[in-house]
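None of the figures in this text is laboratory data; all of them are computed from the coordinates on show. None of the values given here were measured: they were computed from a predicted structure. Cβ atoms are built from the backbone, for glycine too; each structure is taken alone.
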Structure 1
Amino acid sequence: MLALYLLFSIGTMLTIETFLDDYEEYLAPIAIVLTAILTVWTATRYLDHRPFRSLGLRLDGTWWRAFGVGTGFGTSARSARSSKRSRKRG
């Protein structure tokens, strides 16, 4: 699976560098996540012969709740750090 991920990653990054060089810093993180998802889907589908949903990845109420808590925690942590930095400067 690692070889498959490396193959997809190299292809994705070469495509971004070749055709979308001006937006590379914005597209690279998104491309990495999409490449990881594509790799897992391909490996699950063609190597394990299982459906993707068998991995337990579902967007149900529990997932949305965890997403909200994580987003809130991350936002508050970034805000606290930003506020602390601005007080030091001013």
Structure 2
Amino acid sequence: MTQRTQFRAECAHCGRDHAVRGVRMVAHGYKVPTGWHQFVGTCAGTDRPHFGTVEGREYRAAIAQAFRDLATRLALTVASILDGTVSGATSGTWR
């Protein structure tokens, strides 16, 4: 019996080692619920370049920047809520 070598690399999205096809990550991070016979919930890094490529590192850097931007927006929102400058809540409990 011939053994097939499986190449693995780090996913640029989830950071875990998974199989690759060429420079792209194969489907991973999914579940196959009983009776469905299909993948549900694959990782966003599926079919993207792995972290060992320039494109994979650029993708991870873009994810990190998106989270930094989100954190900044959330901090500004919290500050607005705390100082009372946010209005228009449907429940009428905000200032």
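Comparing structures 1, 2 by FRET efficiency 1/(1 + (r/R0)^6) of positions 47 and 63 (r between Cβ atoms, R0 = 25 Å, to 0.05), which one has the largest value? It would help to have the intermediate numbers written out before the result.
Values: 1: 0.50; 2: 0.95.
Answer by largest value of FRET efficiency 1/(1 + (r/R0)^6) of positions 47 and 63 (r between Cβ atoms, R0 = 25 Å, to 0.05): 2.
With mean count of other Cβ atoms within 10 Å over residues 31-38 coming out at 14.2, pick the structure among 1, 2 it was computed from.
Values: 1: 14.2; 2: 7.9.
Among 1, 2, the structure yielding 14.2 for mean count of other Cβ atoms within 10 Å over residues 31-38 is 1.
Assuming -25500 is helix-only ellipticity at 222 nm (-39500 (n - 2.57) for each DSSP H run of 4 or more, over all residues; to 500) as calculated from a single structure, say which of 1, 2 it is. Walk me through the numbers before you get to the answer.
On the way: 1: -25500; 2: -11500.
Label of the source structure: 1.
As an exercise: mean projected area of the Cα convex hull in nm², calculated from one structure in 1, 2, equals 9.0. Which structure is it? Spell out each step's value before the answer.
Values: 1: 9.0; 2: 10.8.
Going label by label, the one that fits is 1.
Any idea which of 1, 2 comes out highest on mean count of other Cβ atoms within 10 Å over residues 7-14?
Details: 1: 14.1; 2: 18.2.
By mean count of other Cβ atoms within 10 Å over residues 7-14, the leading structure of 1, 2 is 2.
Of structures 1, 2, which gives 0.6 when distance in nm of label points 7 Å out along Cα→Cβ at positions 23 and 55 is computed from the coordinates? Please report the intermediate quantities before stating the final value.
Numbers: 1: 2.4; 2: 0.6.
Matching structure: 2.
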